[in-house]
Every structure is written in C-alpha cells, then in structure tokens.
Structure P
C-alpha cells in the first residue's frame, strides 16, 4: 500500500514535473511531506497569484504543465487571476489546492469555498479527488488536458483526509498520441487561394509560437518569400530582423503594418486566436483570409475567415510549402515601401535624451543591452505597445507579454520563472510602477532563490495607461495618481541592489552593469508618456497614410 500523497507526487514525477510553485497550508501538509522526499523542487512564493503566474510562464516556455500549489479558501481564490491568465494565454498549468476533510470535519464551513465550481469557467478541467484510488487517472487527465492544444489551466482539489489515505493504485503511463492532420481538400483550397493572390501576406499569432511550427515557417518563408507580420503574442516566431518582416500589429489599425494589411488580397493567419486584441479589423469582401490552426475559427464581428485549415499547424505549414511555388505575378513592391517607412519610424526617439525617459529610448536601450536569446518579461501598461512594436525579436519566446488577459502584476513573477527555466540567459522584467507593486513582494523570492535578474520599474507615479486614455477621451485627471516608495531603498530592504539613473544617457551603462553582475538589480526609471497620445493617434496614422 502507498500513501495517497506519495502516490500523487509520484504521478507528478512521472509527468516530468520539475517544480511546484506556491504556498502550502495545513490542509497540504501530507502532500508537502511527500514533496520533501521528492526530486521535485518546491518554489515557495509570497503570494499564490504570483505562484500561478510562475507556473503559467513555466508552461509557456516549456510546453509542459507548470504546477502551482495553494491551500483551501483564500489561498485557492488567490489563484483565480492566474487561472484566467493561463487559460486565455494558452499556457499549460495545473493548480493543486487543498481542502478540509470531506468525510468528517470538526470545523463546520470554516474557510470552505466551492473551489472546483469557482474555477470551472476558467479551466479546461477541474475535479475534487474523492478517492485515493482515482489519483493516477485524475492527474494524468489534468496534465493531458493542460498540455494538449489549445493549452490552458486545469485544477485538482486534494482534500486533507484523502491525502492521508492508503491505496494500492498504480501509475497510468502516458499514451502515444498524434495530432490530427489537416485534410487534403483544405490544404488544396488554401494553396489555390495563395497562388492566385497578387499580394499574399503571412500573419503569425500566438498558436504559431511552438518550436516545430517555427521551424516549418522558416522553411515556408525561405521558399516562398512571402512577407510576414505578427500579433503581439506571435512575436519572435520568425526573426524580426529578416528582410520580409513588416512589423507587429501592436495597434489594431492605422499603423504602417496596416497599410500592408489593407493592400493584401490574401492573409494567411497562422495560429491566430481571437482572445488577443484584434491585430486588424476584417471588412467584408476586401480579401481572402485563411485560418490555419489546431481548432476551427472562433468567428466574431472582426474575424470571419473564408478558408479554414484545421489540424496540426506545423504539418499544415509543411503541406502548404510543398504545394506552393513562388508565383511570377506576386507583387510585393508596396510592402517593401511600407517596410522602409516602418523601419525609419522605429528609429524615431531611439536616442531621445529627455529625462524622465521616452518609452522608445527605453526599448532601444534594452534591445542594445541584450543578446538574441535573452528574455524580456513585460507587465502591462502603455509601454507594452512600444515594446511590442519596436523591440525586434530574433527567437521565439524572448519577449514575453500578455495580450490575452493583459493582467497587471505578472511581469516580475514571469521573469523569475523565465530565469528558472533558462538559467543561462539574461532576463529583464519590465514593469510599470502600478503593476510592479501588485507583486513586488516576490523580490524576496528571487533573492532567496539566488537567481540573477534585472527589474526595471518604469515610474510615472500613476496608473499611466488609463490616465493617458482618460486624457485622450477628454476627461479631467481623476483617480489615477499614486504615491510610491523609494524603489532603491525598497529593493535594498529585500537584499537586492537598487539604482536610479540621473539622465537618459546613464540608463544603458547602468543596465549593462546590472545584467553583468550576479544577483538581483532593480532600476527605478522615470518615464514620460507626455507625447504618446500624439504619436500613436496622430503622427503614426498620418505618416503611414503617406506611404504610396
């Protein structure tokens, strides 16, 4: 016979789990003891939400279910935002929560919340374990559901009395599986539409951000020379310094890339997911849109493709590449003019010496300090648009941003997870002051783990993006201004190093020194959003409209 908590941990080990992120409680003590004797590392965090963000980012980077742990009640409800983050962002994650004994309990309803039903709308699979014998099957199914396309969040509740039971149940091995392939008729219809177009254009979405898919897309683009752009969460699937890159759809309309979109008569959407803020608005009859994804298109008023290629994306891209040859009537001259104008504008304000600093200068300096394999983890704020638009990725998953739930507070926890997964790469967390303070306590986690990490706190002493939007809509300033701690002293209180540049020219040398010095460095960067409204809503539309 085996203790149920030991069997639970053994099933996690069999699934290849390396880390469990979280905060245990008294209802998890059997499981905690089983973890103590396991090869799985427990990463103790300061808040369950941060643990969930870490687990989701682990899943995003590895393709394996990241695992997080909480107790019952408030610990479990603190995972709700992280569950939505993983579910909307298609990040494989398994949440494990505790619960009071379900057979007998002397504590009435103390701390008891129906966590299973609470998480049902936010997960692919959620179950309470009512028998130790069911552990192998439930864990296998939760991991399978989390990892299979479309990935997302799953949840298991392990009550205290079930965890302490004995069982003779055995592990269930992973089954051999193969993703379904797109049917030949769909491939033929898509190939015919692409070949017959005059200006085909390739769009890369979040679903394309898989290793095998990226490899097949390289082959596709190398052979056919079709220009491409990406959504925010599709950044880095293909090298954005390549001559066929036309930019990122950080905005939904009126950017340079949208001139190419408007001119295209066939758009091949690889891995697009409507959960992202729309990269462009479809208009009836303007062009043929081809949907290539693991699942059929989720049609809504801004996305209604005419052709759907449903199945394994990598294989579908390979089949399309095999079925197509470059066509003599393809005309990409206008796309080349769009690219030239776009690149010229990407350099705008890259050397701006104002202080507080311009977002464009911050993006340019961060890019200059990092190698192609290094990782930037963004929180959420107006600066995210500038990073999505101006930061040119060379490799997949080197700019981690959330354009699905778009929650604040994820930047620092995600960076900690990225550094755990890739200890050989430099990692920078970029957070606004508002988002940073939502999970700033995880600085202690990073210091305790002894990892190397650089944290940029972009400070405007306000909820800046909403304040900017408030001004754009001609409302008076109200309810947006903040008071902040001294971030240098705040970092030092955790045992990290704190820095504050005195000019724009001091920032890049300071960042390079921080990246080259082991340990945790926080840099307090004053930020000026002053002219972003004019640039994004007036200058860019005017300059892009002038491309002929």
Structure Q
C-alpha cells in the first residue's frame, strides 16, 4: 500500500468527491503525509505504532487510511456503531496509542477507559493547527508485503469482534481483478458507502480506486438517498456487503430508476432475487462473491452459477467435517431439488492449503490457532457442494438445528423463504422446542411488493416442493427491521436470545407441531 499510494503522489486526477469539496490524488496524498507526520510527532516510538480511527465515511477517514501507508504505521479501524465498554475494549485490544475521531463521534468516548491512549478531535481548530505545523514526514517504517497495513475487526455476528491483521499486499492484490472484471479506469467514480473501518469497503471499494486512479465518493449509506447520490456524483461503481441491495429495493420503484450512471455493483451476501432485481431496476451489472474478513476462503460466482449457489472456490477451498477432519460427501438432491444427505454433505468451509491471505488476529494466538487447525483454515461457515463443484452456504456453525431427530441448517430454508416476493429480509434460527431439540423460527421483514399474511405464507410454503416438512418454520416473527451489524449482517444471536417472542410493534405467527396453517398471536 505504501508503494501503491506513493505512485499517485503526482497524479492530478480527481481522488475524492464530497459535499465539502474535491481533492486530486496529489492533494489527497499530501494531506495524508501531513497527518502522518502529525501523528508520528505525537506518538511514543517505544510502543506499538497503532493509530485508531473512530470516524465515519468522510474525506478525513480516507486521509487517515492513506496516512498510515505514508507513515509506515498500522491504522486500526474502530467500529463507530459500537458503544460503551465494547467500544473501549476494541480500542484497548488494538493497542491504540492514538485515536483520531471527530465531533460526531467524540461523545461516544465520554466516561470510557481507553487505557493510555491520546485522543485527537480532527474537526477541532487545535488539530488543524497541529497539521499545519507538521514537521517533515519521516516514516516510522518501510513495510514489507505481509506486514499489517490495518487492523480490521470482524463483524461480531458470532461473538466479540476480533482484530484481523490486514496485510500491506491485500489492497494492491484485490484491486486488479475488479478493474479487469468491470473495465474500471481513472475516469470512473467509486461510491463508497459501506463502512471504511471494515475489510469489505477496503477490498471491494477502496482498492478499485487506489489501483486505477478512479475518484472516490465517501458516503453514509442510505437507501432513500442512494439513487440521488449516484446521479449527482456520477458514480459508476459501488460495493456492498450484507443487505443494502434489499434495503434499496424496498424503496418505491420509479419509471426512470435505470436512468443513472452506475455500471457495476460488487459485493457479497445478496440473495439471488435481489441480485436479479437490482440489475434489472438500475440497469447495472451485479457480481456477488464470498469472502470473510480473514480472506482465507474466497468463492466467486462465474457464468453458469446455479440459483442459490455462491459459486466455486479458489484452489484449496473444500468442505470438511470438523469432527472427523475429512472432506464431506458430495451433496445429493431428490427429484424436487431438496438436499437429501445433509448430515454427510454439510460441513465447514475450509482452506486446505493453509491460511490463504490470513496473517492472524492481532495479539491473539489462541483464536488464531483455533482458526488454523490440522494445517487448514476453518471459516466457521457451513456449506455443501454439488457434483459439479458449485458451493451453497448453509449458515454459520451455530446454525445447526436438531428438529424431530433430524439435523437441519438455516441457509437452505432462508433461500426458500427469499423466493416469496412478499418477503424482503429473512433470518432463520433455532429456538427451544417444547419437548426436545429445536423448533425452526423465521424472522421476516415484508418487502412491500405483496401482502404478507399468515394465509399467504402457508400457501407459499405448501408450493415449495424442495422444502422438508420439518423445515417449515414453527414460529414466524414479522418485523419492520432486524438487528444487524454495521456491515449489514443480521445478528441472529440477538434474535435467538429473545426466543419465540415478538416485540409490541411486531407480529408473531405460529403453527401447530404437525400443522401447516399459521395463526397470528
């Protein structure tokens, strides 16, 4: 990254477009060098050179990212949706000796124990004066390819977030394939509305601009202002993670939606229906892949990918039984397309070649070792593979359900529910059955396309020939929104903790143990 950005130091093409102004690459990187010099002037060289950034998607955040490359220190992306002790714990866990924040986020730190960490408000006059008086930059180090460029915390869907060491080589590695796939050049404009403290935005958005010289539009994601932003900034490329496509598609469709400059959208975790509908409605190419924050297992769609599949894996990607440490059987399907050998076919996605791009969690050898077992990387995600090598997600390792003596996973049930036009978002999880094992529960957000009623859901499920009777949700929670992370991933653990209940502003539908008719409670 240090070398890549240094090559753009004399580039007078546009780097940043924002409501507060525009920057050329020359101006952007000059500002980054001044910030780096300011930070290093205040830092304790005897401590880990970790500089935290608690900022939104703004030019200041982009400058802070480049400053780490210029200054040869490690930038720690701090999740700005974390609160209280969780936020303080992340800052301490990353060994941040300096934290850059702004007026929007400064109050989040009030009363928190940050350890021995200096806090600078980048929106203050004092900070502006320090930067203006910055000495000549003397980088802290000249990084090697595998040295950490940033610490990126995992999403925290299955426990406390963990700081992944994002290597210097990864952004230069991730960019060129996307440039080739979408024909990106310096004339393009990249809309960056996914959180820049997370790897999805860096390796799906920032990398495209950094390797092509295209402009960046840092923005806060909003489904209601998405299209107007794309038009007024002339954005031609965007990245996403989680459910943004679903949120955008839930806004009222207009006859001129396709009248926009957007050519390509790249991301992960969108449903097949959302991919197709977004491409049609906005007349753009959508390419969805799979990759965890650790970047040890990479799977991409390619021409001919079947519905429901996330594609084929890079070399070394396989599906293993964690108990026997052997590769799982090939998935078999009945005449209706239902998986018939789930117990043998579903396993954990692994990289048999080793760690891939994963260089470990910072200062956490135990958790790193847990991911690296038997010389392989274990992702924590469940999947199965058909005879042609196409991979299908089945959920997280905690998504196994034991229903009437049969093992089920959430992923296949979610994909079936997503076929229903009236369903916008879905999460399937297990709650305790009144006798033994688990009962299937689904939390649904209506799409607004059709009426979502108990009768309509019952009729829809009865028509799905590949849905096992045991996979019918026993409980259905109808909500206007589901709890999610900053990267738009649904927090199933919160839903599980609440059990077979619904809030006062929600509905709870149930069916009898052997019934197929839902009734609203």
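We did not get these values from a lab; they are worked out from the coordinates using the rules stated. This one's a predicted model, so the numbers in the text were calculated from it and none came from an experiment. Cβ atoms are built from the backbone, for glycine too; each structure is taken alone.
Comparing FRET efficiency 1/(1 + (r/R0)^6) of positions 93 and 485 (r between Cβ atoms, R0 = 25 Å, to 0.05) across P, Q, which is largest?
Details: P: 0.20; Q: 0.90.
When FRET efficiency 1/(1 + (r/R0)^6) of positions 93 and 485 (r between Cβ atoms, R0 = 25 Å, to 0.05) is computed for each of P, Q, structure Q gives the biggest number.
Structures P, Q were shown, and Kirkwood radius over Cα pairs in Å, for residues 229-308 alone at 13.0 was computed from P.
Consider the structures P, Q: one of them gives 7.4 for distance in nm of label points 7 Å out along Cα→Cβ at positions 125 and 341 as calculated from the coordinates. Say which. Structure of origin is Q. Supply the structure label, taken from P, Q, corresponding to helix-only ellipticity at 222 nm (-39500 (n - 2.57) for each DSSP H run of 4 or more, over all residues; to 500) with the calculated value -7500. Only one of P, Q returns -7500 for helix-only ellipticity at 222 nm (-39500 (n - 2.57) for each DSSP H run of 4 or more, over all residues; to 500), namely Q. Of structures P, Q, the largest value of percent of Cα pairs over 15 Å apart, for residues 301-372 alone belongs to P.
Kindly point out which one of P, Q the value 74, 54, 47 was derived from, the read-out being Cα extents along the principal axes in Å. Only one of P, Q returns 74, 54, 47 for Cα extents along the principal axes in Å, namely Q. Assign the value 5.2, calculated as distance in nm of label points 7 Å out along Cα→Cβ at positions 77 and 509, to the correct structure from P, Q. The value was obtained from structure P. For which of the structures P, Q does the calculation of mean count of other Cβ atoms within 10 Å over residues 141-148 return 14.5? Going label by label, the one that fits is Q. Assign the value 0.80, calculated as FRET efficiency 1/(1 + (r/R0)^6) of positions 237 and 413 (r between Cβ atoms, R0 = 30 Å, to 0.05), to the correct structure from P, Q. So the calculation was done on P.
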